[in-house]
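So, here's a batch of structures to check.
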Structure P
Amino acid sequence: VLTTCARDYITWRNEFSSGLESINGIPVRRFPVSRERHPDDFGRRSKLVFTRRHSLADELSWLSSEGPTSPELLAHLRHHEQEYDYCIFFSYR
């Protein structure tokens with residue numbers, strides 16, 4: 001399992017240690033999130049893109065503010081892709 005160090009989807013704050021651990025015999029490798037989400041800012045951007053006319057730039061700004069972003073996790077996948085048969089990405093919703 002590859003995941004981030006974040007505990008919740010509100011802030012994406014790194015609360016778990018990065019690195020490899022075993023949970024119930026399953027290896028779990030955690031990677032840091034590059035920045036936290038600011039709920040008030042994200043809420044304003046969400047309101048704009050879901051309830052008003054907006055530009056593509058507004059939508060991309062919203063997407064960027066949503067998070068999480070973890071360049072280290074993506075780099076790990078790029079450098080170790082041959083070790084994985086499948087990658088399943090899913091959202092918290």
Structure Q
Amino acid sequence: MLAAYWPLGLLAGATWILTATLFRISSLSALVASAAAPIYAFALPLFVWAYAPMPVVILAAATAALIWVRHAENIARLLKGTEPRIGAKKG
């Protein structure tokens with residue numbers, strides 16, 4: 001996202017960092033940031049000068065969908081409460 005449209009990439013990256021800091025779960029952070037990116041793309045013109053072109057909005061939505069599909073196992077572990085936390089010992 002950063003290469004496609006840097007303001008959106010920075011917002012999504014900041015969302016990932018904030019979520020990872022709060023919850024210490026990388027997959028949750030990726031899911032939250034990816035879900036937020038298309039929303040940010042629509043909301044950017046309301047708050048700042050930045051305008052996300054429609055192809056960027058579509059890219060953000062498609063990327064979010066792909067991330068959610070690819071994280072199916074992580075989502076199952078999140079729901080069970082067994083998803084490992086960032087910095088947790090393995091084993």
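Quick note: the coordinates plus some simple rules give every number you see, no bench work behind them. All values reported here derive from a predicted model rather than from experimental measurement. Cβ atoms are built from the backbone, for glycine too; each structure is taken alone.
Points worth noting:
- Comparison across structures P, Q (criterion: mean count of other Cβ atoms within 10 Å over residues 66-73) gives the highest value for P.
- With helix-only ellipticity at 222 nm (-39500 (n - 2.57) for each DSSP H run of 4 or more, over all residues; to 500) derived as -10500, matching label from P, Q: P
- Answer label among P, Q for the case where relative contact order in percent (Cα under 8 Å, 6 or more apart), calculated from the coordinates, equals 26: P
- Origin of the value 2.4, where distance in nm of label points 7 Å out along Cα→Cβ at positions 42 and 74 was derived from one of P, Q: Q
- Given 0.95 for FRET efficiency 1/(1 + (r/R0)^6) of positions 34 and 58 (r between Cβ atoms, R0 = 25 Å, to 0.05), calculated: source structure among P, Q: Q
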